[in-house]
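> As structure tokens, here come the structures.
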Structure 1
Amino acid sequence: MAGTVTLGLDLGTSGVRVLAVDSGGGVVCEATRDYPLLTPRPSWTEQRPGDWLAASLEALSEVAASLEGREMAALGLSGQMHGMVPLDAAGEVVRPAILWNDQRTAEAVQEIEEAVPREELIRRTGNPAITGFQLPKLLWLRREEPENFARTRHSLLPKDYLGYALTGVMAAEPSDASGTNCFNLTARSWDEDILAALGLSPALFPEVVPSHAVVGRLTEERAGHTGLPAGLPVVAGAGDNAAAAIALGISSLETERGSVSLGTSGVIFAPLREARPDPQGRVHLFCHADGGYHLLGVTLSAAGSLQWYRDTFAPGTAFYELIELALQSRPGAGGVSFRPYLAGERTPFMNPDLRASWTGLSLATTRADVVRSVLEGVAFSLRDVLDVMTPLTSLETCLVTGGGARSSFWLQLVADVLELPLAVPARNQGAAYGAALLAMRGAGLVGDTREVVSGETTATVTPAAPGAYVEALAAYRRWTLT
């Protein structure tokens, strides 16, 4: 088995990444390709599934060329969640895919809320009706593009469309399906009662299989396009956040450890053994790729807030220079509070119309205070996420990833505000790596993906001064609530 590899493919919003992983968990090679984002109207986001396929075939071809002489056991899939790919009876794409961050579906969300009581929807699916999810997109299609809806016979999630394009088999898996607004978490199947209340047929949706299941095999045609072996098993995989958790070794069997991402957005991932939704629907509940569940809380502008500040007020300044400047201000940022709602906010408000602001500015405010307030505001928004999760979870520590984790100062600040130890993993290859591990399990090479994941960390930060932020957090929340 020394020469055996599995492949992982992550279909992201800006591009696709493919990598090969050996039996010891090492990355052998990788390739990426980009594709365009379409914005036909303000707040609309779309992509052409044909662009996804073309980019994926190119990336797979590059990786296959680097693997000559190695046995390829399976290909696992991951990708952006919530999108809608409508297909006709012949399996052809009806219109461009509508993406996770598209905001055109406010009226469709209202239609769902009128047909299914909010509490019932949360109890069944783990989430309230949300503009970015797939179900509102289908209702929008029926209302606004009736001719396209009449042609639609299948509704697939992005990575599942790619699986169909590679194998000719339509399938879904729980981690991604649970982000549609019409997947019953307890039954782990499409919720026929919800669909009936909205006049939709369950036949629109594909069969649901476990995340590590082989959904089909690479067709002769796609093998010819890529240089991969015909018949290569293709494994269902997982939505991007669940796949990234698999890559970190975060399991629903070990609910004390989750993850915090300080990327463009901020994400807290908390594994659960059982489906326990927040009754108010302030935090997402999805299926995990290992058979359990997980809570997912999102603040939309984390490191993105610092980048926005730099690009707007200090162009050309290096990020480390901004961090050094923030060190000149004390905890509480001189009384300045920043709410990082530059793109609206998810947890706990679920409101795309919220906007960012500063409060507490005075003649005594320094640039260092303003920069520090941005870093603190992101940490406070993550604390809002954690406080919603806390009654539902048993988190004791988190692995931390993303660009913000490179700053020891920001890392310490976040640990202090969250009052949680944070550890930086030695290996963080993201969702594509998690997809490759699920492919490893699907191919029968391992019984548990955690067998391959290294538990090594490069740094561990424990809360050192949580009390320093009590007043600042209270001020942040006081202004937020008004």
Structure 2
Amino acid sequence: MEAYDSVLDLIGNTPLVRMHRVARHVKPAILAKIEYANPGGSVKDRIGIRMIEDAERRSLLRPGGTIIEPTSGNTGAGLAMAAAIKGYRCIFVMPDKMSAEKISLLKAYGAEVVITPTSVPPESPESYYRVADRLAEETSGGFQPNQYYNQANPDTHYQTTGPEIWRQTGGAVDVFVAGVGTGGTITGVGRYLKEQNPDVMIVGADPEGSLLSGGELWPYKVEGIGEDFWPGTFDPKIVDRWVRVGDRDSFRTARRITREEGMLVGGSGGTAMFAALQVAEELGEDKTIIVLVPDGGRSYLSKVYNDQWMQDNGFLERLPATMRVHDLLRYRQGEIPELVAVDPGQTVGQAIDMLQQFGISQMPVAHWTNGHSVTDIVGSIQEKSLLARVFREPDMVESRVSEVMDPPLDTVDVVDDIEKLIGPLLGEDTALIATQGAHPVGVITRSDLLEYIAHARDRARG
């Protein structure tokens, strides 16, 4: 029987995945170390059980005890998972900027969660560090692992994560990139890799607003990395280079990884990947960069992957409040004549030539009179249905358009809101005719609408 004794046996040995699309513009190979493959969903699974076992050996944590820890969520999940198996009570203290999903996750493991304000200095009695200290002192049998000063944190990565990377790459690792919070991951991995090869470059990815990489302190949205004090688990001498990354680049890179590589990653993974791409631009194709992706994106669906939240925080540009059909037509002007139509008396072959000439997939069939009126439109030619008919009856190319045409396309007025196009174009309509009064002035397709909306934000920025 192939089975593990407990879920804790699944921790570690996470895979490396090559980045193809996100890294297509750089020469080095970029490989992501996927830590959300751990059973609790993050790199912190590694240190959770190790800190508990270390405390048990030193009699700091006894049966029936309570684990109390300040956490951004992931360490809490790692501790809670192990505590559920070992029978410990858990109390976690979290700053209020953390996602609702993380809070719910900790409660799902049976933990109690205390929320504290983010916008206070670390020495404040209201900070999540000091609240955790107070609860540990006041709780009978309470123990605080204190990931910020517990040497089991970097030691775990020295003993597990570092050797895994070295083995998985066959020693062919040139750069290691990771976000820095407690500093345990980058310290432990960096120390091991440098012992194997002193030339390995260790890159710290740090949020703009964090103390660790220098610069002015200010609030930032990315979770789990960056600090406003120096953790005792972090050895700054390990880091060869810092890359500061703003929230916008962190979150947008995370969304790119998800949409282009099919990997749902958290914001801190976006931070590390953005930093890796910056470094990669300076290196050749013979180099290999390992990027540690600390957690997945399921804990951030209400934030990083919520367009409204991204827009409210200025990380995605809002579309203009009102976009009308005439705006779309002006945007497209010059690509093709405003309205291309075929006469019902022309042949199907001539209609096909017109579709190819103008690079379009449908057009009205019209017998124009003076003034070009909507009433002159008697049908439509659509590439898809035309292909089906001509394939079955090749001689049909000599037939008149009036014999094979489809019904006329529906119309929309140029002063209508763009939203009015969405319903019809998501339904059966492949295109619509834009009209100004009684006069047809253009054809709008699904691709026209999609391209216009996709570039609306770029136009708003520039």
Structure 3
Amino acid sequence: MDTGRRTALLVVICLAQFMVILDVSIVNVALPSIHDGLGFSETGLQWVVNAYTITFAGFLMLGGRASDLLGRRRVFLAGIALFGGSSIVCALAQGQGVLLAARAIQGLGAAVISPASLAIIASDFAEGPERNRALGVWSAMAGLGGTSGVLLGGLLTQVFDWPAIFVINVPIAIAVVFAGRRLLSPDGEVAQERDFDVAGAVTVTAGLTAIVYGVVRTDALGWGSAGVLVPLAVGLALIGAFLLIETKLARAPLMPMRIFRMPSLRAANVVICLLGAALFAMWFFLSLYLQQVLGHSALETGLDFLPMTITIVAAATLAPRLVARFGARAVLTAGMSLAAAGLAVLSDIDPGSGYAPVVVVGGVITASGLGTSMVPATIAAVQGVARSESGLASGMVNTSRLVGGALGLAALTTLATTHSNAEVASGTAPLVAQADGYSLAFLAGAGLCAIGAIAASLMLREPAAAAAPAPAESG
């Protein structure tokens, strides 16, 4: 494949990843309009977000395995078609059940697209500087999708109403399918037996879904309630059953345990899980702080995020060069340390701190750390993995980020809410108590990133072969 064709392929892959990550965040600003349009209760409204993120996280491992067994091209294009079709149903939904079901199908499509797109990069771009640059662009687009969702959601909702946030996916999906059919390499030989390990797929998907569901419900029920503890216990039991199936019973395991013998993959997934927890929490709490404490409109809030959006893209674009010069371990450690420092700055927020002094400074520092961290973590996770299992490794990377994000957000939201309620009960003004709760959550997020920096420094090791291209790249 010549350079021009490879560049065009990368654009198509990154556009798909942008669309998938965009739909994690774009609905947040539109939720009040969806509430009014379809009559959701306050409790039911959260499932417009959760129906997508839970199915996305729960089916990622199966999506990654499907790309290995059925072929990356075939699975990628099918996932795009499923995502685009379900987006149309979301936009046309006239009832709550239809919208939630379509959002869940969107999540299933995303769970197929994301690992397949990363597997295509891992298989079609040579390991070393070429693949690292491709991963840098892929990570930048993923970051752009997450951060621009607030801006696009506010703009589209304000101008066209909430169905527009789903309609925007349709032309992107059509463009990706048509371009992908021409640019994607033929699948060639795929696994002959195509054993999907159905028992393993069902138990790990149900287990992850139950755990994420239980943690998400803590926002409404509290950690000690049966509605939280029962799903968590069921989820853990299913994960235990999954491990038993994979190690003892499955003929062709969905997740061969031998893959965890790779230290770089283990370390990368630990760090990415912590990174996801900090990333999800940062956007969530900053959005609430800007709108509910500082009184900014939805569109103003989207514009407020522009400095962070630009910083993430710039940092992720620069990261491959830094990896080539200093190695993934050093860059990942530095990136997580930067993210921890930025979140520590954000923990200084209060109703009078304003936008520029704390939010811009802390947000930009955090965004630079997040953008810098994602690339070396992804490189480490897929480095040295056999081509036949690149989809599996890719699915693990994305699962770690989403599950970490869901668990971290639920835990930090509970922490912030509990702290705020206690302060209000003791006589603190509501806005001050709300900001204090967010401040504590940011401080906890800083702690998670600091742990991630330590884990990267102690657990990650540079493979000898990976160090060879560094002199040429640095020059």
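Here, each number is a calculation from the coordinates, and none is a lab measurement. What you see is a predicted model, and the numbers here were worked out from it, not measured in a lab.
> If relative contact order in percent (Cα under 8 Å, 6 or more apart) computes to 13, which of 1, 2, 3 did it come from?
Values: 1: 16; 2: 13; 3: 22.
The correct label is 2.
> Hey, semi-axes √(5λ) of the Cα gyration tensor in Å, for residues 209-328 alone derived from one of 1, 2, 3 reads 35, 28, 9; which structure?
Matching structure: 3.
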